[in-house]
Structure P
Amino acid sequence: MKTGQKNQGQFGTVKGMWASCEVTVSGHPLLPGASRRICNHSPSGFNWGYGGSGPAQLALALLLKLGRSESYARNRYQDFKWDIVAQLPQSDFELSVREVYDWIREHP
């Protein structure tokens, strides 16, 4: 799900580093604290590329960061996990923030 540079400039990029399981949004670290306060799926942190607890934590954190509200994130993060996060490669990834916004728009 690597996105072309032309879509990334205006909206930014979500990047994941497989070796460390660190994720950034537009160059800023995405931390699991806020998402863990809602639901602590994965004490070890984020992951992606499958449908487990680490991807659920990442999906919740991304929707909290980029979504409309905490309520929206709580209600939609499992769908977002399956549609987007579980489909990412089990390696480093780049995802346009616009793709996240597009998903949110398509899933009110």
Structure Q
Amino acid sequence: MKLKRIYDSEAGIKNKFNRWLADNIRRGRFIKCKLVSYAPLGIGEAGTPDKVGCVNSFFVGVEFKSRKGKLSPLQEVRHKEWRAAGGYIIVGNDIEELRRQFKELYDHLIKIKI
């Protein structure tokens, strides 16, 4: 039986991203950034990204997937709705790719004058 490695799981990728983000915020890298974990727990909206918040006043969502995971049809609909409303969504199943996407998005959004 092949054992699933924790860093390949959605939770493992999410934990690594959360630690990386918190460390970068502490070091002053992402000063105009506030993201929180989101779990609907019966009263929220299913399909919403795992982390939600703002970067330089723009809505940003981050969706974590396991190495083999993919978006559900409902998640695809919700992400499309957020993007249509002007939000930005990052989806990834690889920690290095998520970090790269977030840095690029942050650098882009921070340059926008509001």
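FYI, it's all coordinate maths here, none of it is from the lab. All values reported here derive from a predicted model rather than from experimental measurement. Cβ atoms are built from the backbone, for glycine too; each structure is taken alone.
Tabulated data
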{"read-out": "Among P, Q, which structure scores highest (criterion: relative contact order in percent (Cα under 8 Å, 6 or more apart))", "value": "P"}
{"read-out": "If distance in nm of label points 7 Å out along Cα→Cβ at positions 11 and 27 is computed and equals 1.9, the structure in P, Q", "value": "P"}
{"read-out": "For Rg and Dmax of the Cα atoms in Å, for residues 19-66 alone computed as 12.0, 36, the structure of P, Q it came from", "value": "Q"}
{"read-out": "Structure responsible for 1.2, with distance in nm of label points 7 Å out along Cα→Cβ at positions 51 and 99 calculated and labels P, Q on offer", "value": "Q"}
{"read-out": "Ranking P, Q by volume of the Cα convex hull per residue in Å³, the structure that comes out highest", "value": "Q"}
{"read-out": "Winner on Kirkwood radius over Cα pairs in Å, for residues 43-90 alone once structures P, Q are ranked, highest first", "value": "Q"}
